[in-house]
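What follows is calculated from the coordinates using simple rules that are stated; it is not laboratory data. Here the structure is a predicted model, which means the values were calculated and not measured. Cβ atoms are built from the backbone, for glycine too; each structure is taken alone.
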Structure 1
Amino acid sequence: MSTYVLVHGAYHGAWCYAKVVPLLEAAGHTVIAVDLPGHGDNPVPREQITLAAYVEHVCGIVDAQAEPVILVGHSLGGMTISQVAEERPDKIKSLVFLTAMMPKGGESRLDVSARVDDNPMVADARVPTDDGLAGTVRDAMIKPLFYGDCSDEDIAMAKANLVPQAIEVMQAKVRLTDARYGRVPRVYIECLQDGAIFIKTQRQMIEAVGCEKVLTLDTSHSPFFSAPQELADQLLSL
């Protein structure tokens, strides 16, 4: 049996995996859905929400497991899991990018956006918080960007739980080496109907960085809501 560590993306929390966790557990696996610092049940002051803090938190969870884990990162979570793989290559069985940012070494989330054909609506939809340290998403853009094929019930639940996303996490650069990050097996799960990270963009990142396997879901940005069984089946196939 395996241990799955599930890392959420921008604005989200561990709650987004609520439909997937029991499906993996029913197959006999251990599943840990992570609340990154400043998200869900892990509140911290906004000025302390950094990519380094995200990485330290996930490294602590990975370190606590007896065996190497399958580490899954959704969307912006791809930045976090990439750096965790660099820090803990021997603790990761497989690194799974779920329609996620896949950076090269030395890149930030913003650097990746500049390199690929990124979706301009993502930046246009962002509204800065009064302190300038984070951003939210305009209400009218939440469904088309994140939840295009999701139920009204799931969208309402998500809107009630989304939190401002710290900008530092977008600006911080990952430090990746072939000797460490490069030896961790990588899998990409692409989502064909993604309204936030277009399929063209996903495939540009896959081509630029490379991975051992590419799986496909015909869903929006949030298959954990719209196709939890299909997502679980793909994760179980690993």
Structure 2
Amino acid sequence: MTASNQSPRRTMLLTGASRGIGHATVKRFSSAGWRIITCSRHPFPEECPWMAGPEDHLQIDLADPVDTRRAIAEVRSRLADGKLDALVNNAAISPKGPGGSRLGTIETEFADWLKVFQVNFFAPVMLARGLLAELEAAKASVVNVTSIAGSRVHPFAGAAYATSKAALAALTREMASDLGPRGVRVNAISPGEIDTAILSPGTDKIVAQIPMRRLGSPEEVAKAIYFLCTDQSSYVHGAEIHINGGQHV
């Protein structure tokens, strides 16, 4: 194939890329030839699978609005053609109490509410707004990672995390309404119990109630994200896809 017949390389910005769903998403998109710009509060992990990783990784604290604005400026400077084909808002935090206990509405300190909402809700707003011109130029796809905890009280997920994910689901609808006329699709995926390093003790009791009787894998979530960022989902807009083995039914 000649260079003139090749499609231009597509670029994705992914937050929360250093482990779990984010790590699997990097591998899925990288295998399809995408350029991936990653954002994480952690430095670039040496075991990651793509060659350009160290150059395209930004160590950013999304809990800090100033640092988030710095990230937006840095990302824009790295997009030579002024286009960003996909924005995946995956980063999230969920503070725990003593011994990893769940923090409800009463136990969660106000400072923790603010920090959780800054990372889980306001950072996606800031990134989408700050990179709107680049998303619009590419007719891009935005994917917000919500959670089954956003629609029901969860035994492990704290109140701040759960309500921030409910807000992110509502934000997905609002963004779809606002960005659709600009040619940018916006959707959400809502994972259930996914086999990652952050699973809490007692998850096995939840698994017994899931119709498919197993945990999901990060790779299964990554495939759904990939679907929403490609032409396979060209008329999917404003949706929240449940990836939970039937846990929501």
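Please state which of the structures 1, 2 yields 56, 40, 40 when Cα extents along the principal axes in Å is computed from it.
Answer by label: 2.
Taking percent of Cα pairs over 15 Å apart, for residues 142-189 alone from the coordinates of each of 1, 2, which one would give 43?
2
Which of the displayed structures (1, 2) returns the greatest value of distance in nm of label points 7 Å out along Cα→Cβ at positions 22 and 62 on calculation?
Answer by largest value of distance in nm of label points 7 Å out along Cα→Cβ at positions 22 and 62: 1.
Matching task: 23 is the computed value of relative contact order in percent (Cα under 8 Å, 6 or more apart). Pick the structure from 1, 2.
Working: 1: 23; 2: 19.
Answer for the origin of the read-out: 1.
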